[in-house]
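None of the figures in this text is laboratory data; all of them are computed from the coordinates on show. Not measured: the values here are computed from a predicted model. Cβ atoms are built from the backbone, for glycine too; each structure is taken alone.
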Structure P
Amino acid sequence: MCGIVGFNWDDQVLIRQMAAQLNHRGPDDEGYYTDKQVSLGHKRLKILDLTKNGRQPMCNEDNSIWIVFNGEIYNYQELKTWLETKHHKFSSNTDTEVIIHLYEEVGERCVEYLNGMFAFAILDTTKKRLFLARDRLGIKPLYYYINQNSTNSTKNKFIFASEIKSILEDKTIKRKLNQNAFQTYFTFRANTDSETFFQDIYKLPPGHHLTYNLTNHNFTIKKYWSLKINTKKKSIQYYQKKVQQELTASIKRRLMGEVPLGVYLSGGIDSAAVVGLLHSFAQDRIKTFSVGFGYEEQKAELGAANFIANHFNTDHHNLTVQPDTVKLLPKIIHHHDEPMADPTAIPTYILSEFTKKQNTTIVLTGEGSDEIFCGYEQYKLMKLWQKLKY
C-alpha cells in the first residue's frame, strides 16, 4: 500500500508533516508537488516499475495533469495497449501512469474502466479542479476534511489523505467528537457511515468519486458503481465451475507485481482454495502464514493450516499470539484512526508485521468469502428466521 495526501493551498512544510504520518504505508520512496493552489504528497510502496520512473506525484507530458495514487490496477496492461492506439505515450511501466492517460481520454469516467483496488487524487490544472476516487468496494481508504462555513482560518479548506492522522496534522482543525459516528459504532462495533468520529472529516464512500473546484470551492460527490445481482437458475455444477474460473482469474490478476508474494492461510476452505489454485500455476514455492491464540479451537485451525501447507509444500510459518501482546494495543489503535471492536485486529497486526520481516510485500487472503457464501453461524439463524417469519 502507498499513502497519499493533499490540500488546496501551498504549504511545503505541512504537506511533508502529513506524509510523515504515512511512513508505514510507503517506506520505499516519497515525492511532493506544490503550486499556489495545491499541495500533493506521496509515500510509496514499490510494487510495479521499481525504478525512479514510478515516483509520485506523477504527471503527463505537459505537466497539466498530476496524480497521487494508492492501490493496484489489475487490467492496466490492457488499458495501456488501448491507450497507445489512441496515441498516448508512456514513460514508465506503472499502472499509475495509465490512470493519468485514461483520465485524459475519458475524464471522470476513467473509474468505470478500472479493475482493481484504488484511492487516488488527480489535479487537473487546466480545469482547476481536484478529482478524487475510491474503488468499488472501498478496499483502499480515502478521507477528506472540508468546512465551508467556519471561521476565516479554516473556511474553504479542503484536505484529503489515506488516514485521518495525516489530516489532523493541520492544527487549525478542531478535534471535536462526531456524535453520529459514536452511535454507529455502538450499534455495529465499527463506524460504517461516511462520517468519521471527527467532525468535518469524512470518508469518500466506496464506488464514489469527488470533484473539488479550486476556484469557487464547490464540490460534488457522485456514485459511479453499485452491485447488480442477476439471478440465474443453473445447476450446482455450473456454479462450481463458474466460481473456480472467477477465483482463478482473480488470483492470476494479482500476480502482476514485481515483489515477493505470500498467502495468509487460516485452514479454512477460502484460503486453502487460494493456496491450491496459486500452487497450480505459480513458478516459485509459495510462502504461507498462519496465526492463532493457542487454545484448543485455534490449535485445531492451525493444524488444518499445517495440513494444507504440507499438502502443497509451501514455505509455511506459524505464529501464536502471546498474552504480552496486549502491549501492542496503543500501536494498533493508532493505526485504526477510529475505534473498531474486532479482536482479530491483534493477530492480524502481528501476522502483518512478521510477514513484512519475511520480505513478503503482497499477501493474498480469503477475506470476504464467508459473507458471499454465508459461512458464518449467524447466517443459519437468519435463514431460520426467514422460514419462521413467512
Structure Q
Amino acid sequence: MSEYLKPVPIQKKFFTPGVIVLCIIALNGLVFLAARFLFGIGSVTNLNNQYPWGIWIGIDVAAGVALAAGGFTSAALGHIMYREPFHSIVRPALLTAMLGYTFVAIGVTVDIGRWYYIWHPLLMWNGNSALFEVGICVMMYVTVLYIEFLPVVTERFIGKINLKGFLFFLNKPLEKLLRILDKTLTKTIFIFIILGVVLSTLHQSSLGTLMVIAGEKMHPLWQTPVLPLLFLLSAISVGFPMVIFESMTASKSLGLKTEMEVLTPLGYTIAPLLGIYLAFKIGDMFIRETFVYLTELNTASIMFTIEVVVGIIIPLRMFLSKKVLKTPPLLFTASVLVIFGVLLNRINNFVVAYTPPYSYGSYFPSIGEISVTVSFVALLVLLYRIIVLNFPVISLPDKKFVIKTKYTIKG
C-alpha cells in the first residue's frame, strides 16, 4: 500500500436520513422473511411446482455471486499481480464480497423449501451434481473471505482490548490470541488469497452449468454449451465496475474525496474485459445462428437486446473514452451500466429465459419476494457502513506523513 495511505475507521455518525430510510426498508423485508419461516415459502411468494425458483435465486443468489466478483478480481490485481497503487481498494472490495456472499448464503437458505436441510451438502456428497459443486465452493469461499478479513480485525483490536469488571481476566488471553492470529496470517494469507481466486472462478462458471442442464427449458438466445464460460467472463468484467461503484458511493455517503487517481487507471482495464465478453457472446450467437430469434418481437428478444446494448456495448464505448475515465459522474454511469447488464443477464437466464414444460401460466415476483430482496440490499449497505465506521477498511492519507511532508517543505 502507498506509504501516505493508511486504512482507518471513518469518523462519521451512523444515522443519516438515508440510513433511516434503509432501516425502514430492511425492517419491512424482515417482516416478510419472518412470515416465510413461520408459514412456509408459499405464503409470501408466487413460486409453485411449475416455477420452483424466482428472483430469490435469480437476483439474491445468481446476481449476488456475480456482483461480489470485485473481491477476487481486486485480490488478484492487488496481491497476486502485486499492483501497489491498487492496494487501497482491496479491503473495501473484500468487505463488499464478504457481505455479498454472506447474503447469497442466506438467500439460498431462504429459497429452499425445507431450509433446515441446508447442511445436507456438507455430509451428503454428490460429485455428479453441478449444484453440489457450486454449494461447496461458495461455502469454502465464504470461509476464505472471513479469514482474509481477519487481519482487519486484529489490526483494529491489538493493544486496544480493555474489558472491565468480571471480564477483566480475558484481556491477556484475547490479546495473545490476536497477536498469534496476526503473526500466522501475515505468513499464510497469500494461500487464502490464491485459494479465493481459484474457488471464485470455479463456482462463477458452474452457475452457468446449472442452466446448461436446463436444456430446452431455456430460450435459445441464452441456452448455449459455452454458458459457463460466459458466466465467468461476465463476472470478471463486472468485478472492477463494482469496485468503482462501491468506492464512489462510499465516498459520497461518507463525505470523502473520490479516489480518481486509483479509479481512473482501474477503468482502463474494463474495456478489454468487456470486449472479450462481448466477442464470445456475439460469436456464440452467430455460430448457433440464434440471431434469428431477435427478429421476433417478444419479451425474450427485447430483454436480450437491452442486456447486450445497454449492459455491454454502451459502457464498452464509454470506457474507451479518456474523458469518461477522468470524469467521476461519467465513470460512475459507465460502471452502473455494466452492473445493470450483468444483473439483467442473471435475471434473464434464471427467470426470463426459463420456461418449464407444460406451464399453464407465467411467473412474476410477489410483493413479499421483492421486499425481501430489497431488504437484503439495504441490510448489506447498513452492515457495510457499520464496519467501515469501526474497522480500518477505507484508506485515507496518513496524518503523520502529511504533517512530516509539510514540515519538510517549510524547512
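To which of P, Q does the computed value 3.6 (distance in nm of label points 7 Å out along Cα→Cβ at positions 203 and 307) belong? Spell out each step's value before the answer.
Numbers: P: 3.6; Q: 2.2.
The structure behind it is P.
Taking distance in nm of label points 7 Å out along Cα→Cβ at positions 51 and 379 as the criterion, which structure among P, Q has the greatest value? Don't jump to the answer; show the numbers that get you there.
Details: P: 4.7; Q: 2.4.
The maximum falls on structure P.
With helix-only ellipticity at 222 nm (-39500 (n - 2.57) for each DSSP H run of 4 or more, over all residues; to 500) coming out at -21000, pick the structure among P, Q it was computed from. Before the final figure, lay out each step's value.
Values: P: -10000; Q: -21000.
Checking each candidate, the match is Q.
-0.58, -0.67 is what came out when log10 I(q)/I(0) by the Debye sum over Cα atoms at q = 0.18, 0.20 Å⁻¹, for residues 235-282 alone was calculated for one structure; which of P, Q is it?
On the way: P: -0.61, -0.73; Q: -0.58, -0.67.
Attributed to the structure labelled Q.
One of P, Q was used to calculate relative contact order in percent (Cα under 8 Å, 6 or more apart), giving 34; which?
Label of the originating structure: Q.
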